[in-house]
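What follows are several structures.
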Structure P
Amino acid sequence: MKTIVALPGDGIGKIVLPEAIRLLDAAGFKANYVYADIGWDFWCNEGNPLPKRTIDLIKEHKIALFGAITSKPNSDAQKELLPELQNKGLVYFSPIVALRQIFNLDICIRPCVSFKGNPLNFIRKNIDGTYDEPLINTVVFRQNTEGLYAGVEWTNPPKVVRDALETHPRMNYFKNIPSEEIAISTRIITKKASEKIIRAAFEYAKKYKYKNVTLCEKPNVLRETSGMMLKIAKDISKDYPEISLWDTNIDAQMMWLTKNPEDYGVIVAENMFGDIISDAFAGLVGGLGFACSANLGDEVAVFEPTHGSAPKYAELNPSIVNPIAMFLSAVMMLEHLGENEIANKIKNAIAKVVEEGNVRTYDMLKLKGGKSVLENGACTTEQMTNEIISKL
């Protein structure tokens, strides 16, 4: 029997993860769940949001199902440490980013797929005044460990960094600005990681019969980093003549999202651009309540919804949050484990509940979150889980 490391994390993660396990049990997935420590409480009380004991559990069992995380700027994080931990040189770093780097979870897959009947789906007005609702079936491959999110940053960069940067002629523009007034974030792209994510995108397109792979970058401005990714994509595309390679600039792509989103199959991008484009596409298929993801390495895999911890909703009783993104993340875990029959059973149950529309969470009813949503027809988190279980 498989052992899954369960990482509730913060806020609504502690609500939706147990609901996902309840759904998995009802669908017939047999597993042991080992709960592990991660998140804001462990930062505040231990000075480490990702304790070594949790890393060891993931290293042992290889599969984790993750709820949500709270991240705050480091200045705020310092204030919330226990007094005895303050002024010890501790620096807050996002535990999910740390997990990606520790286990080299360099491939992030984020499906953005429409469910028929979802009132939050993208619709488009036609010239004659009618509307159409294009089927969106896009999967974003996000390079997960490099780029602007790699964490190589400085405020008031040390002299050795400043001197190195000033060997570049473009730094002349900043030469009269004192270092204490400068903050620097680097965008690091490597050939090996780029080749891996781009080939994975093409392999996925081939397996699931997508007709195109789009590299979404900005090579006309970020000539070195985006330029290298584009060159690699062109080289790799030669091995897949049946799949068209498109390349778009991230800014133009955001405009085209609302013109012809159904045209895009698999999209691949650097860390930050992949984050942006996947959230944008998620907005066309129901929002973050439907946004799931997989973080894949060579040995370890972590599955998570892409929504945050939503602390303002975490204390509501009963809970009103939409658990479907968590459920779809669990489906991705099942597919990774080869449990396709159970995965399809859950996906079909979710699709039926969404299409029937008898039970909807507050976001699906386009209501502003709060206790009053239940009086206006919204279901609770538990009721949504129950309805999906009833369709299994």
Structure Q
Amino acid sequence: MRKLFIAAFMFVSAFTTNSFADGHGIKMGIILGFTGPIESLTPAMAASAELAFKEASDSGSLLGGKYIKAERADSTCVDSAAATTAAEGLIAGGVVAIMGADCSGVTGAIATNAAVPNGVVMISPSATSPGLTTLADNGYFFRTAPSDARGGQVLADITKDRKVKTIAVTHTNNDYGKGLADVYVAGVKAHGIKVTAVTAHEEGKADYGAEVATLAAAGGDALAVLGYLDQAGGMIIQGSLDAGSFDTFVLSDGMIGDSLTDRFGKDLNKSFGSLPGSTGKGAGKFAEVAKAAGIDSSGPYTGESYDAAALIALAMQAGGKADRATVQANVMAVANAPGTKIYPGELKKGLDLLAKGKQINYEGATAVEFTDVGEAFGSFLEKEIKGGKFKTKKQR
């Protein structure tokens, strides 16, 4: 019940001094796991999305001077019923579109049970399960993060390049964890790496001693932890370090965040992983606008969150209306070529071009380019821990 209450509660933030009651405001939903196993990551993600909405609002160019009012709701990341209830609250409240959700299982549940039946576009910045590629979404679900069908292979390639010969694998027991593990395990095996064990773990347990013991018995040069840093994943690493069973960890995107290195520091100096991201022009521009707004853009999925929100605003402008059908009809057109490239901090430029009937190609923070089913091709950052901190080695 407590989770359900938290998920249904919505945090509201307005972006201008104007009264929303004047009829110029446009409601948007932001649904992310503000509680749960990635709760340390979501504040920066939400702030990044709100930054794009604010930029569009402050430009004075959005649909003749309208502005966006964002309403936050809690997906919990892991409780599909609570997440669906939260999304239903946003939809009943009249949001035009939803930036989110985050974790793959709750994202699929919200899309299937709430958003798609009500004709509400969702643009997820971080749901990466390969299963979402074939979601029956009627063209209402998009994601600025690439699928784990590619992400798992990239992580396998990095594992090979790091000279790992044997590996144990544990994954969170949901759509994200299972989908990623399938791709990753197949990838490392294809590279000739021996997989000593593949085990699933549940989130929210008080103790993971049994899981750690099973993985320790299997052994390996490293332990791949495909899960969430603030709950089971972090606890399994803690248990493995305490037992001395592993000192090198291969980390999925859900495991990469400052709360992990703040907790373990230099004990993870041999560890590495990957997450969607770019070192290109857009990433640099996003880092600048985020820093000016007091947002740490170095965390996972901040750029993808900004891009998801920006696409919603630009899609409305392209269609000339602040309604659900207009967003759905125009997202692909503003995301892909042809047209003038638009980067973070340039939303006014994009809005003005669209108002004149010109085409834009939104590049954003993450070099946005959608496939024909509305998901990002994407690039990845190879991450390593040095001096107890995450560092970017290179783009993949």
Structure R
Amino acid sequence: MVSHLIQDNRIMIYFQPIISIRSAKVIGVEALMRAWDANQEPLSPIFIFDQAKKENLSFELDKHARIKALESFRALLKANPELLLFLNFESHLLDTTIRFQDFAFCALANDIGIPPSHIVIEIKEYQIQNTERLEEFCTFYKQRGFLIALDDFGAGNANFDRISTVRPHIVKVDRSLVFNVHQNFIHKEILKSIANMCFNIGALVLAEGVEEEGEILRSLKLNIDLFQGFWFARPSASFYDEKLLNEKITAIGELHTNNVKQSMLHKERLIENAKSYTQAIIKSFTRTGLRDLSVFLHEFEAIEAIYCINAYTGIQEGDTFICSDTNEFFRPAKEGDNHALKEYFYITKESKRGNYLSQKYISRASGRLCRTFAQKFTLGDREKILCLDLKVQTSE
């Protein structure tokens, strides 16, 4: 069957654009194989590649599809000399004894006239058992000017260690992790971890399969800038509607910019509100010597917990006043506990402005997300730091 598809020229290449929002342009296209049976009915690419395995024709099909992709891309590159071609190949073939040069990326690119620097070789690392072969293959082609992308990362049994071993130029995060990331806290944290790991080794992150506006905006908030998916454009033999795509890029860029502005305003309001809370509490300290701080938990609903620490030693003075229930694992700090190694202590201590608002974190007192606002003040002849754990809204 597969040999007939090749012989009868019933395999075509579709392209799907890959977008950079911050650059406001298409930076590349992924070549995707499409095929039809003798009755012109479409065939599933997964079915075709599985059939090729059964017929022991994976290498032949892979090479044929690659030639057609390179030939089809040539005209696109002529129209846009900066465009990248994202090129798949059957990654499981790396577990065979096929020589790297026999995959013919270099020879084909040279014959068709496409510089290796414009070709991104996509590798599904989870399909490869031999990590040493994977690393050697990537090194072999990187040395010859090709770019390397790990494809569908997070699908199957993805190996996080391979990101640092292979050091790809791009990591394409699988749709399964991008799906609903704006409403799924677990997906958000996994995507954030993958992105941070990639940034630390100098790799770009591409969110695959984006279909919702919210998925794109949440990914942008995690500093992911490259996107591919139906929201922008479906794969097409005639490429894409440039005008429509530019309108979408502009629209999502404006939404992201507005979200950043709103986030900045939200943080400013948090700080201003926290300052007013601390001023009221400190005033009670200095004027009346009030020690029962629980009254402020009722007065200021945004506060989950209040405690005070020595500004020199970081040792807590007095117990924590908290408005929510705790359990055996999550317990509030108590008098005598040491906070000296906590970020909000030493930054507040050294800060000229004398206060600090932390990032969101899981409270050891309640097990819920919170931020700590810390404010340095003087009581008598002693410097203290008042700490307020502020509740985090689910929409943040």
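Observations, loosely collected:
- Structure (P, Q, R) behind the derived value 57 of percent of Cα pairs over 26 Å apart: P
- Per distance in nm of label points 7 Å out along Cα→Cβ at positions 60 and 268, the highest-valued of structures P, Q, R: R
Throughout, read-outs are computed from the coordinates displayed, never taken from laboratory work. These figures come from a predicted structure and were not determined experimentally. Cβ atoms are built from the backbone, for glycine too; each structure is taken alone.
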